[in-house]
Structure 1
């Protein structure tokens, strides 16, 4: 159900409490919409997720593709590092691998567990 369908449903309610609820709903929705449009507090991922609800199919497709890139980027970096290590000539010491992974030495307990 979209915003318009929800609005039609709840705007059909009658009573003094319903009127009060409708006014609060309209006010809250308008405030939320203003905040979303300002974009000051949304991350790039959140903005892309909002674009998935666009009525423009090209905008939806573009947002989807960008989200896929955003989510898979860390895996791509790991895969590239893995390929680089596998394609190196000769041996690679644990010290070199540790340095690449951000450890101080190859003797780290955490690193030995990984290896």
Structure 2
């Protein structure tokens, strides 16, 4: 891992975020960014922000955007906001507003090759 970025308490369910993650997992950063920009989903917008931050962190360490790829991208479950709505016969129906923690880690192919030579 050369750079990472994390967004916590994002108001999207982890299931919906994982559907978008499946499209970009393991791709080069530029290609993944292009895919996320073309999608019309809330998860794509949120992941694009986190990926952009991770790319910026890698650039600050001296890596080029063309030579980095997504090594790890996950959507973990965050806390659930519980709300109640009136239901029939005087009962209350629970509404669960789920949140996620989005994590993106980037890596460089050169780093992996040099580590393999050392071993």
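Coordinate-derived values only; no laboratory data. Not measured: the values here are computed from a predicted model. Cβ atoms are built from the backbone, for glycine too; each structure is taken alone.
Supply the structure label, taken from 1, 2, corresponding to helix-only ellipticity at 222 nm (-39500 (n - 2.57) for each DSSP H run of 4 or more, over all residues; to 500) with the calculated value -13000. Show your work: numbers first, answer last.
Working: 1: -23000; 2: -13000.
Source structure: 2.
For distance in nm of label points 7 Å out along Cα→Cβ at positions 30 and 62, which of 1, 2 scores largest?
Once distance in nm of label points 7 Å out along Cα→Cβ at positions 30 and 62 is tallied for 1, 2, the winner is 1.
Computing relative contact order in percent (Cα under 8 Å, 6 or more apart) for each of 1, 2, which one ends up highest? It would help to have the intermediate numbers written out before the result.
Working: 1: 9; 2: 39.
Comparing 1, 2, the top value of relative contact order in percent (Cα under 8 Å, 6 or more apart) belongs to 2.
Out of 1, 2, choose the structure whose coordinates give distance in nm of label points 7 Å out along Cα→Cβ at positions 38 and 70 equal to 1.4 when calculated.
The value was obtained from structure 2.
Assuming 14.0 is mean count of other Cβ atoms within 10 Å over residues 46-53 as calculated from a single structure, say which of 1, 2 it is.
1
Out of 1, 2, choose the structure whose coordinates give mean count of other Cβ atoms within 10 Å over residues 22-29 equal to 15.8 when calculated.
Computed on structure 2.
Taking distance in nm of label points 7 Å out along Cα→Cβ at positions 14 and 86 as the quantity of interest, name the structure among 1, 2 where it is greatest.
1
Quick one: Cα extents along the principal axes in Å came out at 69, 32, 23 when computed from one of 1, 2, so which one is it?
On the way: 1: 78, 34, 23; 2: 69, 32, 23.
Label of the originating structure: 2.
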